[in-house]
Structure P
Amino acid sequence: MGISEELGDVMFTLVNLCRHYDIEPEDIIRRSNLKFETRFRKMETSSKNQGKKWKN
């Protein structure tokens, strides 16, 4: 099995776990994305305030 198949199994299991706990998977991924974006923006601001520049 390739890694993509294994990750598919993990995702399938997580979605079913959400269903068991009556949680909408889309809602939790949306909140997680917002949390990541907020943290990333704070890092950008902190770096800018310290005179540092981002590199790709």
Structure Q
Amino acid sequence: MTHDEMHEIKRHFDVVAEALTGKIQQVAEGHQVLVSGQSRILGRIDQLESELEAPSARS
């Protein structure tokens, strides 16, 4: 294998690695959006449960 061939292979893998890095970043950002949304939903459920329990606690 010549030096030029090795350089071309390295360049190709650098391009592939860069593309994968971008896609991994997109997945991580999407995951964070889902986690944030889930947190808000769970907080709202807790709030609603508290509101539902409050009248029965007064009885």
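Overview of results
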{"read-out": "Origin of the derived value 20, 28, 25, 20, 7 (P(r) over Cα pairs in 10 Å bins from 0, in percent; candidates P, Q)", "value": "P"}
{"read-out": "If distance in nm of label points 7 Å out along Cα→Cβ at positions 6 and 30 is computed and equals 3.2, the structure in P, Q", "value": "P"}
{"read-out": "With helix-only ellipticity at 222 nm (-39500 (n - 2.57) for each DSSP H run of 4 or more, over all residues; to 500) derived as -26500, matching label from P, Q", "value": "P"}
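Quick note: the coordinates plus some simple rules give every number you see, no bench work behind them. Please read all numbers here as calculations on a predicted model, not as lab measurements. Cβ atoms are built from the backbone, for glycine too; each structure is taken alone.
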